[in-house]
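Student: Just below sit the structures, each encoded as structure tokens.
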Structure I
Amino acid sequence: MNFWPFIKVLPVRTHFKFVRLARVFSVLSIVAVLVSLWISLYPFKPPCGGLACGIDFQGGTVLEISTAPKAVDLSRARSALEGLGVGDVQVQGFGAPTSALVRFQQAPGSDASAAVTKVQQRLTQTLGAVKFVRTDLVGPKISQELFGKGLLGLGLAILAMLLYIWFRFELQFGLGAVAALFHDVFLTFGLIAITRIEFDLRAVAAILTIIGYSMNDTVVVFDRFRENLRKYKRMPLAEVIDMSINEMMTRTIITSMTAILALAALALFGGPTLYGLSVIMLFGITIGTYSSIYIAAPVIMLWGVKRGGDDEEAVPLKPATVR
């Protein structure tokens, strides 16, 4: 007996005509990718361009402070640190009202430990009894290495996915999957730029997770697509694609909802440390499901597929018609 009524609402088999709207959504996706690239890169200043670069990639110092049992007076702390000569200073609440994060960048060539001591002394004078929970220092050289390795990790992950799909299916399947991955990654960068979520190593970890989830969803659709190509050798390619996606639709919705519920709980109750990561992954799961349908599949349609000994069949993407 099934005690969850929501499962009964989901149809066993849907009959949506996805291919009919492929051209429209492909154009919208291209525009969205271009806009995301622009806002992520502009004003084209290293290391992070238009992204809110974190200490990991920008270099600097992070102090976690606690003034328990009283709440941190954020405005007083900001005013006290202005003009201290330690570069751009940010003070923000962190978790409980009694905790806060202080971020600043020391001037090039200056003594990092001296800058930390100066900031600690000023905070103690202004806020009274302050407990310094942790101090993280990231130098310019280390931050550049972290940024380069982060981008290298993203690139290698996408390349590995291409090789895996190429080995398991065919080259056009791999190209479709990689096109979907680039689409997801670029749109995620656009989200990070718009929402001003801090771009740090946690954001890179979230993007790598999105790549894995998007690839998993794409592989499931491709696998069913390949099975149906062998089963229905005379069925038009567009109909095979529609049928394959519809057969996996209920499974995709249930899988996505379980992940979304877990990430929503992290975003609501995980505190500032996990909020950005949760939001990025929530967006990535949603856009990853979309890209499997309207990015990966159209690439396969344009390239064409081979059905055993038959000739390669490609389907032109015609404008959508309303019936």
Structure II
Amino acid sequence: MERINYLGEELCRWKVGASTFLAWPEHGARLMNWNLQLADGSIRDVLYWPETTDLNDFKNIRGGNPILFPFNARTFDKGDIHFWRAEDKIRRPMPMHGFAREGKFEIIDIDEYGFSALFIPNEAAHEAYPFDYEFTVIYQFRPLGLSVEFQLKNLGTIPLPWSAGHHFYFTLPWHDELTRKDYSLHIPAKQAFRQDAKGQLVPVEKFKTEESFTSQQLSDQIHTHLKSNKIIFGEKNGGDQITMLIGTDPVPENSATIVTWTESKTAPFYCVEPWMGPPNSPEHGIGLHYIPPKKRGTFAVAIRLD
């Protein structure tokens, strides 16, 4: 691992085999870029990071893997966006994707293969999520993959609610001579949803478990009830593939979720996002997990290049 200067900030860079990983552990525990050196010496970006001139609006930069905690995407309270209620029935604010992606972290451990970082809540985080806890993000880097685990320890005296996730921005296409039509995605889901303007889940009646990345329906679709924890996407002709494992059980809980999203038809990325549950889990309850007092909850994801 080495420290490098990037746009006036000190970041961490790991070279593990053919892979190079760039992260800012102290700011959002953000993995920013993952690239692979190919046999011919060229570089393939696995996780996209855009060209930018500053990091002032870091939380909104579309790239890398923003950490979504304590809840994913948009929460609602009786139709009002960016609010939620805990068991005490008090309405509280909750930003889009929570507050960890822009938060301060303290490095607990760092070595040549990864890091672990502890979230340091600020006043706004305490207001939105007034619990006593320790939230830790742990990355392990490998020559052709990575694993990342969330650990949430409940230090308080009441059950701790959460439904966290990841927002991986995968470079697509990853070879210059290809386009989106040359790639497909397999998600072994039995149900799919969309979120309406009031935060409720609307079932998608017809969807495919194997879908082209050119599909208009695929973007912003919520996939649940997975028959396997293995999600595979890549070149249709049997070329390079990416395998994502959500959780550690061969068949995850029904609420385990994969969300697929892209900004536009021409965006240089496509997001394949593993979440603990669908958006707005505090209101509808699907995918909302509770950690008993003095216990620890985890959420693990692994990605490998095949």
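Student: Looking at structures I, II, which one was mean projected area of the Cα convex hull in nm² calculated from, given that it came out as 15.6?
Tutor: Among I, II, the structure yielding 15.6 for mean projected area of the Cα convex hull in nm² is II.
Student: Can you spot which of I, II the value -21000 was calculated from, given it is helix-only ellipticity at 222 nm (-39500 (n - 2.57) for each DSSP H run of 4 or more, over all residues; to 500)?
Tutor: Value -21000 for helix-only ellipticity at 222 nm (-39500 (n - 2.57) for each DSSP H run of 4 or more, over all residues; to 500) corresponds to I out of I, II.
Student: Continuing with the same structure: If distance in nm of label points 7 Å out along Cα→Cβ at positions 85 and 117 comes out at 1.4 when worked out from the coordinates, which of I, II was used? Numbers along the way, then the final one.
Tutor: Numbers: I: 1.4; II: 3.5.
The correct label is I.
Student: To continue, here is another question. I, II: which one has relative contact order in percent (Cα under 8 Å, 6 or more apart), as calculated, at 24?
Tutor: This value belongs to structure I.
Student: In terms of distance in nm of label points 7 Å out along Cα→Cβ at positions 133 and 293, which of structures I, II is highest?
Tutor: The structure with the largest value is I.
Student: Computing Rg and Dmax of the Cα atoms in Å, for residues 61-244 alone gives 24.7, 80 for which of I, II?
Tutor: That value comes from structure I.
Values in this text are rule-based calculations from the coordinates and carry no lab data. Since we're looking at a predicted model, the values are computed, not measured. Cβ atoms are built from the backbone, for glycine too; each structure is taken alone.
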